[in-house]
Structure P
């Protein structure tokens, strides 16, 4: 265990967690909605500080992150728990699990970074479950990663309060955040929580800090797939985060509590991309499909191929060190 970084003690031996917008009020012995923070003797503790449930070396494109160190390998680490309860979560075995999960093993921050170095990974990613609830471990390992010239990636739902996120962003290179919906109703159906603006505020905070931001929206049939909602998300990305912010539109497949819903029709994904282009977004990628779709990153000015890729494989990068197109010099928001 490790004492939590963000909480306040209250009367009657209660504590309030101040890490995420759930603001859990916990009596003695109670655990927060995330499943991994407990009030023990009027002090909030994280139960998963050194506890790693999943560890793998991935291409960074698998996160998905397409505009930061394309073609590089990243050590991906995950633990258990989550502060949202998404009804279609692909990693529910981890996100809905507890600190008693038998797959957990003890890996210190130093050991994590040493593993990254030994596997010739160029960066470290905290992913698989929601890394913000792993705050103390993520920030400590991120500091050590930066000391060893490794880049850092957080794959997140963006459901975190401003102050702890500000602390994290000092050590993050990439903030890959889900914008699951735009309306409160859609967000609540998906996550069980109606604070739809929190992830968008987190993405904007990361963007304003200078951290590289990429957005993922999983288009779910009958829930967040209306033209109005998609256009609203696209407008937010274009106007608030910038037209060169990569937007990954991913296909939904029936799963977990949403197993009764049909897969997202391919025409819906193509239509969403068209809407995004109309709203000014220059880089839009469609994921979770087997169909042959444009995967390359094309210069928005001259149309030449900036990154040639197929799936998670990168074959060619035609971008300058400053992120510009080698053919015409247009800035592309790509960090080679």
Structure Q
């Protein structure tokens, strides 16, 4: 029987795979109250928990399951776990660091259940679970204190320990892929990659997906029109910094809309030895922090990426919904995936 990684690589060789859209945008539609974020065990928890969306995998799994289902029905091939803030570091804000492993395990398990349900309905279109690892709310490269530029609120080892716990939970819950996303500080990402490698080594999991290992996806974020990450790296510098690991894909997400993302994505498409992903926001936020770009407008902007053969994996970030994913999926069917440099070389030799 073909394993998940072999199946994923096979699908990527044939077509552009579709990643799901925003989790937070969908959760907001439910107009949840404080009670929705509490289990009986957390009934007397002293801090407000409203807004801790990752916690909903424990308190309202029905909502998370339904969101996954809506994205799969819209055409997503890969769904992300509800774990963007699933580290003990990010959960410190709610005094819930002790729940980090459970949040990741249960989130992956939820996604696994729904993905398996859809794959069973149509085995010719296998679906996959990406264990999502966010950047945390602290940065290893920059000081949060303007009066003390040498100060760091977090160490590399602290980040690596927290990421290790998250990776273990995501793997134990059934993730097919580990996705390190929305990277604004490459040193944080390096800590995540170090943690992933360490856990893989402990468990005897090959690092290279070509060897049957659990694939690793990396996605950075360009914070503004300067074309740099928050910690100051250009797209090419970011690529070089993480290319020591045999990744499945490298890409960009968040911060910018598709139109603004294009020049930086082009750098990855030209230089990356891995598959390339993109999941932009639904345009840029308005003065109220909301995203007004409709599904068809976003698809029109992304079409240029596909015409130029820049992508292997396409999805949506902030402000995107199943409608956006459906429009992207329908459009992507008409285009060929980006070819890896190895494939291009082989064709030239032929």
Structure R
């Protein structure tokens, strides 16, 4: 939903609680804006549920604002909730200096098992291009719960790019292929992107086209269930791997459901079998209660790099784990 669909009235003064939200948003925006300008970052998270009464995730994508409200038992009628949301949008537009029509609103549930990255909400197909570290990515703020670019992996992508030169790279659960784009920009020998969704694989291919990479024969997009695909790989097939799976998935196209806590050791061991002797696997998960079963993973070294890969706009708010695993 675009905020222009709401009948926003800019004339009413804010209530005490709204003023509290305004002051908090202004404080975090000013603080993070300095970092964004210093790092030349135009897509970043401004606010993430800082105040319980205002359970929003607010992100900037150039001049556009993504605002997701986490659903909760707020006790308001639909009419009162819409009026409250209109008042919040007025505050957001004021502090971020943006027009109502540039605010895109989503509602998302807090789930124990999150498999929401493949949830389609609309069919507007309103894509636009943003830049990150000199690379181009297509973003969509209308059709899906997620935007096409996971901002919390901005630092991880840069690290991945630096290690990609002349490597055979594999991106599992590739989503829209942002890690693949970074690998290609890092002069990878080859880049293979695997996902069960044709929609996101096509999106990944479009991201490659946006960046006009030469020698497209080096880049492969595979539509397959990752769990089954890994069983088909030969030893020493890849040098560098990124695996960022959903917490849970039970797609009808899968032979088995995916539960990352249950399945991560098997997945990682299958990946390690397919990498060369000193191959590197980056593994990430959004499951906040995740426990890595190190003793079951056939690796030489496992390093928790969650803190080292946390961008400035997620400090103290990051809800994912990240590991560097060496065969």
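Readers should treat all values here as calculations from the given coordinates under stated rules, not as data from a laboratory. Because the structure is a prediction, the values reported are computed rather than measured. Cβ atoms are built from the backbone, for glycine too; each structure is taken alone.
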Can you spot which of P, Q, R the value 17.4 was calculated from, given it is mean count of other Cβ atoms within 10 Å over residues 257-264?
R
For -7000 (helix-only ellipticity at 222 nm (-39500 (n - 2.57) for each DSSP H run of 4 or more, over all residues; to 500), calculated) the corresponding structure among P, Q, R:
P
